[in-house]
Structure P
Amino acid sequence: MLKGQEYTNTNHRVEAIGRFATAGIGHELTIGATYNRRASAGWFNGTARAAQNLYDPVDIAPVSPTLTQTGFPSEVNDRGLYVFDRMSFGEQWQLLAGLRKTVYRSEASNPSSPVPTYRADKVTPNVSVMWKPLKDLSVYASALRGLEETGTAPLNTDNFGQVLPPAVSRQHELGVKARLGAVLLQTALFQTDRPLATTINRVYQVGGETRYRGLEFSASGEIGRDFALVVSGVVLDAEITKVGTGNPLELGKTPENTPKNTLGVFGEYRLPMVPGLALNAGVYHVGKRAVNNSNQAWVDGYQTLSLGARYQTRIFDKAVNLQANLDNATNRNYWSTAGNGLLGVGAPRTLRLTAKVDF
């Protein structure tokens, strides 16, 4: 339970795009700058102890713990400059090459943090090649590096609230995209190497590296005049490939809270007898996950069902979109997250109502 949370997120971006040709090569040049500031005023937290069984959960009586300040003010400033050039060599070949310079700074006032301030100044490249042997078929390969955040220390560590230093991740991908009529098919093989954040002697820190290899696929489009379908999934082989001092047992294990497979199927049917009205349903699967990087236990996979309705009309000559969604329609009990010595309970059956008016 967290109380008194207050967050501020500020984003700015400016971008210029130009097209020109040199020596028969088409160029689409993009130059831009970004600024992001994220600030937290801290929070109050209370804890209580109760016996529980991971594999056979029982109801726990309500508790009223004493709230104390356990989160401290923090601020992250992330500035970036980037330039990308998409080059076209005839109708079949394209090359995208670019660089991004990131200037990152984080500060925290937590007195328990051994290093309350981090700074990083990195230039990371991005290169991809696309080949279109046919009008509706393309093959691509990409390689990129990026500076990414590595997380914030959770409440059950001695340096809780500390924002960890950013680190460079690497990604390679080989994919195919094809359009069959009104259906878009996509599949890709990928490998991502990224830093590992873990707890060593009750201190949350960057302590190794993880490798994610997998296959992702999706199919989306119109089936007939009134039905749309989206299917997507990932088959993943994740492994801890490097460990730091203090956590040798994690080497070769699966990173915590990482499923080996996910799958989603979503469909929408537009009722021809009621113009503007559409009904939808989705089924989502998440595979089993390790509760920690040592793989001492696993939480089961789960499936959830969502149902919804959408109605588009005009009121006073304004476009209006009304939508209702029932998430976890069967009210299934499941663990939504696992890691950092904690388990997260999945949300119960939830009804969401939204209305959008275009002026």
Structure Q
Amino acid sequence: GIFFCKLEYENLYNGLQICLEKQETISIFLCLFDYFSLNHDFQSGLKLSEFVCQAQESYPSEICTGEIGWEIMMVLDRLANCYFQIKNYQKAKVSYQRIVELTQQLSGISEKQYQLALANTYHQLGYIAQELRDFPDARCYYQQSLEIYLKFGYDYDLTNTYHQNLANTYHQMGMVAQELKEFENAQQNYQLALNIRLKYRLRYEQAKTYHQLGLVALELEEFETARHNYQVALEIWSEFKSYYEEAKTSHELGIFSAKLGEFSEARKHYHKALAIKIEYNYYYEQAGTYGQLGLLAASQENYTEARVNLQKALGIYVEYKDEYRANITREILERLPE
């Protein structure tokens, strides 16, 4: 599919332009967007989504309430997702809020379809609030999403989509509680998510929750439980060849080992995580592991090595305009003995 889309891109794009000029259905856009998404080309996906949104602004209001209105929402959803992927959270938030407004103007769709579209949008707004570290807002959005899923989603479809969405929301509510250091609340939400993922055999998603349960168990000093959860997560990541996630869990195993004073084990896990991040060009994520290697070196009074690794982490955070983590890293560097 990717090969043929690349081969026929010009024809598909010209077809999309004709559809927009005639103000007809734009299913071709969904094909092209999936092509960019599968190739992780979010800048091209963003450019395409902006072009389609701009063209749809000229549509007469009377055709924007039925099927065409639903497609306008779908384009906005993908535009918001692209903004989110490139970490332009404010523009992503504006786009998702626009979707909430548009859903109230739609006609010809069922109450359930309308509500479930809202639930998905509230979930994404919660995710954005979480990234902006506005945890009360994030919790509020997730709660709104959860209430809709529980009320309208029980017979949503014959696939696992509903169960995935419900588990995802419980999982994210666990992450918010974890950020607020409400660890028992986090554990409860993660367990609700895991129960759904186990029941419906959502194996890949199980690893995400095992990973987070490992983090919480470590905070609660339930060390054997933490080790078990991390190892199960790693097993699943390896099974699916999910190198990015495998690097994340290896990174957390490094933190776990360092906390137990197993410094050589910690270094081994960090270097495994870093090797994966470098090989697969997860550049931003390298910063976290460089930071932990710096802290590990500092704890062993190897301040030269600590400073080198922390400077690498700081450089990446500055490059990505992550002021929150950049400021934390600067403070740690300033406290290091000369």
*Rank structures P, Q by mean count of other Cβ atoms within 10 Å over residues 26-33 and report only the one at the top, that is, the highest.*
Q
*Which entry (P, Q) yields the derived value 1.17 for Cα Rg over 2.2 N^0.38 Å*: P
*Determine which structure produced the value 0 for helix-only ellipticity at 222 nm (-39500 (n - 2.57) for each DSSP H run of 4 or more, over all residues; to 500), calculated from the coordinates; the candidates are P, Q.*
P
*Which of P, Q yields 22.6 for mean count of other Cβ atoms within 10 Å over residues 122-129, as computed?*
Q
*Thinking of P, Q, which structure, once FRET efficiency 1/(1 + (r/R0)^6) of positions 178 and 322 (r between Cβ atoms, R0 = 25 Å, to 0.05) is computed, gives back 0.10?*
P
*asked:* Of the structures labelled P, Q, one was used to calculate distance in nm of label points 7 Å out along Cα→Cβ at positions 66 and 290, giving 3.8. Name it.
replied: P
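The numbers here are math on the coordinates, done by the rules we state, and not lab data. Everything quoted here is computed from the prediction, not taken from an experiment. Cβ atoms are built from the backbone, for glycine too; each structure is taken alone.
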